[in-house]
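Laboratory data are not the source of any read-out in this text; all were calculated from the coordinates shown. Just so it is clear, the model here is predicted, and its values are computed rather than measured.
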Structure 1
Amino acid sequence: MGRLHLAYLKRLARKIDEKTKVHIAGQKDVNGVKEIINIPYIDDGMESHLLDIYYPENTTDKLNVIINIHGGGFICGSKEVNRIFNKYMAKRGFVVVSVNYSLIDGKVRFKDIISDLFTAIHWVYNNISDYYGNKDHIYLYGDSAGATLTLMVASIANSQELLDTYAVEAFPFKQFKALAVISPSIGSMNPMGYLVAPSYREFLRDDYGKENYDLYFPDVFVPENYPPVYILTAKGDFLRKDAHKIEKLLSENNIPCELTDREEKLGHTFCFQNPYRQESIEAADAIERFFKKNF
């Protein structure tokens, strides 16, 4: 069953990526933003190890940095998917870094994704000053699978045991200033989730069942030193309940958090799916306010 499910997910990923390329090609660009694309954070020639950087044109001062992790159910997606929304955030006075990472394909496992993201974050810290970024003020945000990874990366960074488990190096900074997660999952493998994402066994492969590899967020959550979190969902988001569970978990651990749950039927990751609509602009405004409040 696992092989059949993974084969189905691969076909689904190809179809989604094809539609996404058409969607991206038809997007109206955002003026006033400098764009540097396809910078390798691991110099191995792999597309999964590239990143893009955006910042306002005519920038001369150091700006706070946002790292973006794209969604796609861990099986598809790319840094280009969120290009327009990231440019809107850059116009608000940030340097935005959008990263690719390895995707689950039968060989890649969750541990490899975490390794990619930690490597990318180290690259950003060591190099972002060359792109007008202030390496001492780094934020992290993501949507869907990228939102789940955002939460996990911040938690793993809080624990030497988890750092050792995932074989990654601690950040050269204490923690992110704040996180923003759009349509995050807390590990719910509901019927919809099974249709669009790998199962836990497919995620973890030979790590399945081992301690500290469980993808259910509370099982690996380390609240000490956890950054403030902004959470966004809306009616029509199939992970809407997860957003509320995450808000409850954070609040119970006295972590500053803010949940926006829009009653309009906007759907899953609406602000990245359609970055031009008024509700998406309002989402960008809310993320900007939250990040600047947690300077």
Structure 2
Amino acid sequence: MNPNGEMSFVDHLEELRWHIARSLLVWLAAAILIFIYIDFVYDQIIYAPAQSDFVTYIYFCKFGHMIGLGDGLCMPPVNIALQGITVSGPFMSALNIAMVGGIVLAFPYLFWELWRFIKPALSPKEIKSARGSIFWVSLCFFSGAAFGYYLLAPFTFNFLANFKLGSASTYKYLPTLDDYIETLTNIILGCGIAFELPVLAFVLAKIGLINAAFMRRYRKYAVVIILIVAAVITPSPDWTSQAIVSFPLLLLYELSVIITARVDKKKVKEEKEWS
């Protein structure tokens, strides 16, 4: 650090190294905790969306009866039997669950470490504007992860498990454990990241890269991009799963427009106060 209190490039690298080291330690601790209770995590969390008694199936069916649709919202029974095709398959799958679960569990701390690294480069005004960012970023991520787990994953597995190709006697549907876990983690992480759209819009509006007029002008292009993102996030090709993802993303985009408009109004107000 020089006499003016500014950090050199090497000092920044050293600081970044310690932030990364602490993040890795917390992530590793979370992964180890999940690995210790891997049987419970697998039975009660990972494999739950593939079972017919999953909470989403039950409540959707009850809701259908409550509003007079009968069995209209009751999805067909799901019973996916998973297979392993390698000797190390169960162990490697357990490690995969622990590592991805560690990221989800430690996400608030990981973002906090990122915030601590970039905070010294911000002005007091920017720091004040970013107050509560850790809470909102974490809330959006966990909301997206919960949406993917409780809504998108059950619809996806239900569709794939009950999809038939030709005569049922010509093949036997036995997906691998690795494929199932990869599909589930992609859905959860994909939705968690996609739900960060309002936070991203707020940041971009704050630094002046976008405004509400820009977002309204390019809304039609955003709809196309959202449909593409929904198609990427959803492994199943059915329109129901893609609609389930697209609808909340469209709502999040409109929420981002509202947030951006508020940022624009605040900027105009501040400019008038300074003039």
Structure 3
Amino acid sequence: MARQAVHNAPMPDVPLSEVASLARRNDPDRFLCALFAPAEARETLFLLTAFNHELARARTATSNIMTALIRLQWWRDALGEVAEGNPVRRHEVTTPLAEAVRARKLAVPDLLAMVDAREAEIEEEMPSKEALMAFLRGSSGGYAVAAGRVLGAPPAAMPGLQAAGTVYGMAVLLRGIAATVMQGRCLLPTDMLEERGLSAADVVRDPRAPAVAEVGQALARQTLQLWAEARPGLGKALPRHAVAAALPARLGVRDLRRILAKGWDPGQPPPPRGTTDRLSVTWAGWRGRV
């Protein structure tokens, strides 16, 4: 049977909706991956991406923990209004979100789970590797699961999709160490830092210390092992039309391998995406396999 590449082809050069523009501007990786979804599902994935970005901003847009918690509660309340069928508060994301939920394209429980997961990154420190992995499974992994539901992925694919999202989330976190410390924060696990005689405050003062790279590379290795274990099952369970939900893992794996390369400096901002990254996603999207 011929490959149904038409369903996985990038969208034509047409004007983007407001939500799609938000997704492309604020999360170009996931925007690129969403282009390989069936055309009728892309706008919902763009919306999910824009929503996820708003949740991430709850912490990055403020240095105050209480303000960040209020921002997350604002989204819980907004989703409660959507679930109850009440008029929703005005926001560039809430109105299309309400429409998508009422059209049964998105589910409020999935969205609330993504909100709840973000509370872990609001605290001053990430206490343990287990806490970090739980945060990534709920946030980036939760995004991947919600995207899988949008694309009609079967229940058997959900654990693998959560792992795929976790891989991408870890790569984003490690690539973003320099940006995070500029905000006076550190999301590396406290227990792993303490094993090397460091605290989160030490990382903020000097993210280029050798022990910081050691922690980051240990996390990268463990996450790649997680993906090696999850990928075969996901490959069997995930239909071609839902592959876009897992494509961010393609970028995550490439990033984690770069982090494991000699000379990785966590104190330096990462280089911009290159052509080879985009080609890797394009190839996987066209094949319908991660």
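Brief remarks on what is shown
- Given 26, 22, 21 for semi-axes √(5λ) of the Cα gyration tensor in Å, calculated: source structure among 1, 2, 3: 1
- Label whose coordinates, when helix-only ellipticity at 222 nm (-39500 (n - 2.57) for each DSSP H run of 4 or more, over all residues; to 500) is calculated, return -12000 (choices 1, 2, 3): 1
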